[in-house]
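Derivation of every value follows stated rules applied to the coordinates shown; laboratory data play no part. Just so it is clear, the model here is predicted, and its values are computed rather than measured. Cβ atoms are built from the backbone, for glycine too; each structure is taken alone.
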Structure P
Amino acid sequence: MFCEKCGAQLPDDAKFCENCGSSTIPGADPAPAAAYVAAAATAPAAPSAFSLALKKFFSNKRNVIIAAVALFLVIAAIVAIIVIAVQPKKIYVDDYFHVTFKGVDGEGRAYLSMSEKEAKKLKKLNKKLFGDDDDESLFRYITPSIDMSSEKLNSLKNGQKIKIKIKIDKEIYDEVDGYKFVLRNKTVKVKGLHKPTQLDLLDYIKPGFGGYNGFGKLESNEPESFKLINGVEARVYSNYDELRIEFYDTDEDSYISSVRADVDRYNKLSNGDTVKVTLNASDSNTSEIYTGYGLILASQTKEYTVSGLTEPLTFNVSDKVSCSYTGLSSIARLDFVVPGEAATVGNYKVIFSKSTSEYSREFYVELQNDAGDTVTSFTYYAEKYEDLKNGDKIKVETYTDIEYIVSEYGISFPQSYEVEVSGLTEPFNADPISRGTYSFTGYEGYGQFAYALAEDKLVYKSDDGKYTIKLTPNFNSYSYRINVVVADANGTNFLTFDYHAYISSYMKNGDTITFSCSEWRDTLNGYVEDYGLYFPYNVTFTAEGLKATTPVNVMNNLTFSFSKDGEYAKMSVALKESVITVGDYTVNLSLESYESWGSEYTKVNVEVKDKNGTSIGTGYYRFRTNDLTDGQKVYPSNYINDADEIVQATGIVFDDGDFYVIASSK
């Protein structure tokens, strides 16, 4: 039996526990301490509690089985640890890449990709495997791939499963020991492929307009970006007359493709103008945006209203720059007077300057920003700056593109402006040509110029009576010449020169007749300065009012017939009408046949008469009429020798063009 207090094993007849002294009889008092001590001193040593517990545990058969199993498991675990310790470590290759799916459901494609995070993990692995050798990489020896044919790989659909495999170059095991390279996931399910979606791209785009009203343009600053769908971002670039839209993958921030939209107006825009943008979706680049992201771009035209353009400022140069004139009228010279201080317009300063010469035909304009930097400069020129007289209109202009300055800086300078010469002392106008009369008569292309000087116009004096001018005309059919002599108050001739003009009988409206002086221009200017006498260098008259001519085609009034004459053909000519009426004139026709040197001819005689029957001019056309071969072109010979006299008098022009008759004996 066992002690109920301490668990010690006791003889079956023991009254007290030899170990703790407790009574084994229920309800009895414990043994006296002395007796217990004595008994303890004389009794043999009792077994320990642990040994008694083991003895008690193993006295049960079930407990023995449990202990044996536990011992087996411990031994197996130790063996497993030892086995694992000597096995190569596994590296899961698919921890360093992933499968990406792109495209349209049913037409999708799978890609092996590496994210930035995976790339960092691979870098650490490479360092662990190959140390500091930057040229070595795991993927030099291991090639992952998708185990599908190219055809199937381009037609994936959501939910489909694809297999991943790796090809391992055994050299990797020569480079690194103790590793095994495997795939964790050999099968991947296709997902994320897009449904085809039509996209009206222009609904997303709002072109920006900048600049100044009337000179606005498409903004071409930083591109505008906006998100589309299916992970696509669009970036719009303005480029003169088009918008270029580039597409980017938002996940990988990579370029996909681009398309172009045409703009019908891209500059010189005003607020309220309508700009039409047209997107041509037939661009071949649209296939990439469809196959990769399921976006179907639609051809589209959209109108946009221009707004927000700033009103440009106007700067009148003539308000700041004035003109001064030196000399007498007709020989005066112009000089620009510029202000000494800069003018302010908007945020800019306008600074004027000119050359340091005594007389200048130009001045300079410089535009500076608020930092004092010159942003542009240009020059104004006087169209004429010498030999000026009162009343002359002088055009002042710049050849710089003023519209560009407005569009860039918002300041409108005049392209040109006009000044009028005034305030000059007038010399005596001794112009001899203006004392005569002139006229243009006749018909266009055959006009004539007539000039005459009356007797009372041949001698005249200057206003102050100091000088007498004498004119002597000398006219012929080809030219007009007027000799000029100037005498002083004593009657002494001291200047002699002439004016000369060549004339023509074939003038048309707009042609000119010019009387030119035999003296040099500077010499004539000297006469103004020295004597106060103004003689022009050139005097020009322009033809106008000449009447239109009337064409007459004589051939239209003839008929032709042919007969066989042996081996040849013979031609006969007849008149439809013998008289052609042109206004107050008649063209009279008659036929005459004759022989000459074995050839036969027919003449078509022409005579032009006025309404009184007076002959103005004659002539004839001639045809050869015998020994003609079939198919031969028979041309008329023109002998209207009085044609010029006729057209000058009547305006009738004989215009037969390239007329010919084809001979035929059939």
Structure Q
Amino acid sequence: MKSHCLILSAMAIVPAIAQNFLDPLVVTAARIEQSASQVPYSTTVLDSEFLRESTRRTLPEALAYTPGILVQKTAHGQGSPFIRGFTGRQNLLLVDGVRLNNSTFRSGPVQYWNTVDPLSIDRIELIKSQGSVVYGSDAVGGTLNAFTKSSDFRSRTTDQIYLAGSAAFEFRSNGEGSQVGRLEMETGVGGQFGVWLGLSAKDFGDIEDSSVGRMKGTGYPEQDWDFRMDWALTPESTLTFASNRVNQDNVSRWHRTQNNPGWLDDGHLAVSGRWTADTYDQERSLNYLRYAGKNPQVGAAIQSWCATVSFQTVADNESQNRLPAEDSIRESHINLQTTGLDLSLESTIGPGTLLYGFDFYHDQVNSSGYKMKSSGASYQEVLPVADDSEYDLLGAYVQYAWKPVEAVEITTGTRYTHAEASLGRFRDRAGELQYDTSQDWNSAVGSLRGLFHVNPCWSVYGGLSQAFRAPNLDDLSGNITARAGNDSLGSASLDPEKFLTYELGVRHHSENRSLSLAAFFTDAKDLIVPIAVADGSANTIATNASTGTVYGIEIGGTWNIDPHWMLSGFAAWQNARTEAPIFIGGPTQDKPNSRQLPLTGSLALRWTADSQPYWIEARVLAATCEDRISAADQAADNQRIPTGGTPGYIVASLHAGWKINEHLDFNCGLENLTDVAYRNHGSGQNEPGWNGIFGVKLRW
């Protein structure tokens, strides 16, 4: 424990964020392009080269080196980052600005963030504590926008046909020789149009570590594709059609199954699984048509615009074989179609810039499910959410940014949202079948942020941001299995969750250094949480009975020591507590959140050769023991969270790359060099032990 504290203390005084650029451009913060140093929020930008060089396997894992984020993985094929204390449906996930959050998202750590192929991503932008003004419901802890790859036709020689592509292969020794392949192709006419196609095929085997050994059943296959066409209607405007799809099969929630033998580490015990199987099949597709551009005329009423029509499908299927612990088999199926419309406009009004627009998303949901005895007797329909249901989310917003003096910028905004749920068929708490139940809610939120440039290098930012989350179909009608196997039910009479975040940060940007320090405090009211239906019961029902607070501090930066050496790192700490009844109608209990970020940090040193054909980077990632959890919460989730909390760890890795020429390069990673047995707090399995990762990419 003392060694952990010493290492983390050292990290806290070193500049942080493991990136190759010091002041990247961001679009997500205000829907317009700005330098990260010019926005009044805490931001992180990760590009495709970072994802490849750091051998990030999934979108959630890509955030592991970001201050303030705990990457919880219920399963090897699932991941749910906790961003400033919030996870799942309390964070907003976008792909190319289109919201992927839908009305069937479950509570707690969820699998949905892993249904975005990281090989299709050009860059990731994460805005923490942004609130709901710009993007609406769910944007509490953070808003993440994953921008997919596209053809760079505008940078090609005008009117010239071009053809390019690449093929990449990656091998992972830990995982029974896991293999990942990627093929990318692009063509078009310079300055006129471009076409992009990407295909990914992944075969992940079972991972293993030095304590548990082979974690049988943690492997899974995945197939993905992404397609995009861009046309230059004018020199300043572009029409885009994009389509992407992800398919994952047999993703096991390993911690619930008998393949999980339990884990004992220095007196910390996570118990074994009890079921024969618990697997997910996950399919998701996104298609959109977008028209975006800028008006070159000086003084134009509308200076830029972006209009998007989108259509998404989701097939979420779970199969539980609860034998032999329970004589029960359960199947759940959710099929969802989402139609979206988004319009964003920018105008110059008086001394500032006005951003305004609206968005609308409509979900059409069908569900089915059952549970029965292994003999086939006692068949009972169990719907994961209400069948034949609809959910609408309509919002209108306005945000104004102005500079009263050159060194100060003030941004203020507001959003109105109307949410409406029409539940088709579901069973209430008493098990009675209900039909055609409707609920609707109206919310208004605001934001006030400020940025002050002390001098060309230093700036101070901060402000207040309101966020909300309207109850979704899972809140209202869900019937799912939570934690170690307990029943969790929705409730048809719920109100929106409300949040207010205070943030204060300091930034330094210079030619060779970048440093950021941020502190935040979030006050949460009317939290929708599962409460035990009776004293001593493990089964729960959703209520608005909880309030809570989350606060923390984050420090990070980068120092380009000289043309060869770069030092980077981060440190972060959080504390979160909630108040809620112990059971329905029971006394209120004040307790720590069951999953929160321990004191965590990382330190990396990178060396690049003179001619830059090769590089090597050493990294240490560490976390202290996370024991801030009530005995009841630990006992209810004892397959994932060991007694006494999740042990701390120190993990070392080494990454390197060699660019042979402009057509061929190699990269490799040696992860968990000392073969430490560890898991991220709240996760359903340990992380892989020693792992050799080897990749090659051929370009033409």
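Data for the structure
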| read-out | value |
| --- | --- |
| Per mean count of other Cβ atoms within 10 Å over residues 375-382, the highest-valued of structures P, Q | P |
| Label whose coordinates, when percent of Cα pairs over 30 Å apart, for residues 143-478 alone is calculated, return 59 (choices P, Q) | Q |
| Among P, Q, which structure scores highest (criterion: distance in nm of label points 7 Å out along Cα→Cβ at positions 135 and 207) | P |
| Entry that produces -4500 once helix-only ellipticity at 222 nm (-39500 (n - 2.57) for each DSSP H run of 4 or more, over all residues; to 500) is calculated, selected from P, Q | P |
| Entry that produces 6 once relative contact order in percent (Cα under 8 Å, 6 or more apart) is calculated, selected from P, Q | P |
| Mean projected area of the Cα convex hull in nm² - structure with the largest value, from P, Q | P |
